[in-house]
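Asks: Alright, structures below, take your time with them.
We did not get these values from a lab; they are worked out from the coordinates using the rules stated. The shown structure was predicted, so the numbers you read here are calculated from the model rather than taken from an experiment. Cβ atoms are built from the backbone, for glycine too; each structure is taken alone.
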Structure I
Amino acid sequence: MPAEGRIYTCFVAGRSYTTEAIVLRSFRFGEADRVLHLYTLDRGRVGVVAKGIRRTKSRFGARLEPLSHVEAMLHQGRGELHTVTGAELVRPHHAAREQPYRLAVGLVGLEAMLRLYTEQEANPRAFSALARFLDVLDELPPAPGRPALDPLVLSFQLKLLWLSGYLPHLTSCAECADDEAPLVGYSPKAGGAVCAGCADGALALSPNALAGMEQLLRRPLVEAGGAGLTERGAREALGVVTASYEFHGGFRLKTLASR
């Protein structure tokens, strides 16, 4: 069943609970453990420790790689980190993880999720968007250009900005509200596209970038490739995304620096 059609449940018993989760990041901790950042359906972003996961006999080590979509059994102790007590795969996403271009696209999406959604607060729409992004990523044809310019990951990031309340205004000048003047730039301070008279210090935007971003927002993720973005338009769209991150969130994505 497609991710958007699944019914998700959370079972809580004492301080243990079961929830759908997607692994966003994993790093070593101690001699045999890993700390994972999960985005869960029921609790938003959660930090967990997977004890003994790096041992060859670990029961669920291979199930908790970044991009994996799992049903996780977690225990909430006294500290900030919860403990993984079990994990069953919902979607392994091997096809995305094992192909370099897809993996690079996926890592940008995961980091965007990490930086935009930092709280233990459920957001089913964001979870659904992430799950759908990874499902589409499994079938994404590798392209010759930069993974960071792929329409799928641009579309996903624009949708995350929308869900976070930071969606750039693209239909009229965000500074003077003129809905007839041609839009030529993007101003993070104004919150969107601006006309020539208000474009001092703004990022340049071509008509292709504006039209392409509107298409990416309107189309489902699986149709992102049909948004009609040129390479220049994709670069400008990426500039809008990164400027929005810096202005509203005060961060830059590390994955974009190398992609």
Structure II
Amino acid sequence: MNTIIKIIEEKNKQLKDIFKGSLSVSKLCNQYIKEPFDDVGMAEMCAKKGELDPNYKYAGMTAEQILNQWHEKSERSKYYGRMLDDYSGMILDNNAEELEQWKIDKHFDDDKLLNCFCNGFLQFYDFITSKTNYKYIGRELPLYLQTPNGDKINGRLDNLFYDENTNAFIIIDYKTTEHIKTKNYNQKLLDPASMLDDCDMNLYTIQLHIYKKALVETYNLTTYDKISVYVCNLLREPLNDVYYKLYSQNFLFNTYLLNSFIEYSNSKFLLTN
């Protein structure tokens, strides 16, 4: 197991400076969204609707108040993302003493939402390590990938698991999003991804497939068919006492398609930076 991490770390030492300032996976995905969220314009629309409909959830609120509410929600989401990173790191690194102090400092027992996310992580981790042959390899791993045309991209995967009996890997990306959209019948992503619906899981799948491609092409760890990718959505409310939901890839892995995505996005990225 440690050998795999050493391979990744040694390769990253060679590539870190070469890939400095390269396009990130998250920025690549954002380039394919047709209409980025206009929070100011949307808040103004919501405020006007609230003036006409007393039962509307934003009734009686100004556009500025609505914006502040959204920004507070966004910051709250980022906060819980950081808390989950802290918690999962201490669990995976077996830092029991540090974890207990962290729980006290963060008022863990009184924070229902944080408990839900952490329970989801624990349940999934227990499932994959006790019910399958996969073992935890590493977390927050920087990855680098270069296309045959020389276009570079960087990313960071959440968790990597490995089955030494089959030389197979599972890449896990954790999300605390309230709703993960898997389809969109009304809108497609931008070219060259216009064959795909503009929805969460298609963007997440692009991201995860790039990590998969990197593990094979940059780090030479295994073959494409030996890597599975999943989004693990940590739920805000348990469903039948289960605090997580797994989503598999939205479309099949295609290295040529991914190369076209990276090359197109990188050309736009280089023109604006």
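Asks: If you rank structures I, II by FRET efficiency 1/(1 + (r/R0)^6) of positions 47 and 159 (r between Cβ atoms, R0 = 25 Å, to 0.05), which sits at the top with the largest value?
Replies: I
Asks: Taking distance in nm of label points 7 Å out along Cα→Cβ at positions 127 and 239 for each of I, II, which is largest?
Replies: If we compare distance in nm of label points 7 Å out along Cα→Cβ at positions 127 and 239 over I, II, the biggest value is for I.
Asks: Of the structures labelled I, II, one was used to calculate volume of the Cα convex hull per residue in Å³, giving 134. Name it.
Replies: Label of the originating structure: I.
Asks: Looking at relative contact order in percent (Cα under 8 Å, 6 or more apart), point out which structure of I, II has the largest value.
Replies: Sorting by relative contact order in percent (Cα under 8 Å, 6 or more apart) in descending order puts II first.
Asks: Moving on. Suppose helix-only ellipticity at 222 nm (-39500 (n - 2.57) for each DSSP H run of 4 or more, over all residues; to 500) works out to -15500; of I, II, which structure was it derived from?
Replies: Of the options listed, only II reproduces it.
Asks: Related question: Out of I, II, which one gives 12.4, 37 for Rg and Dmax of the Cα atoms in Å, for residues 175-230 alone as computed from the coordinates?
Replies: Source structure: I.
Asks: Another question about this same structure. Comparing distance in nm of label points 7 Å out along Cα→Cβ at positions 103 and 167 across I, II, which structure shows the greatest value?
Replies: When distance in nm of label points 7 Å out along Cα→Cβ at positions 103 and 167 is calculated for I, II, structure II comes out on top.
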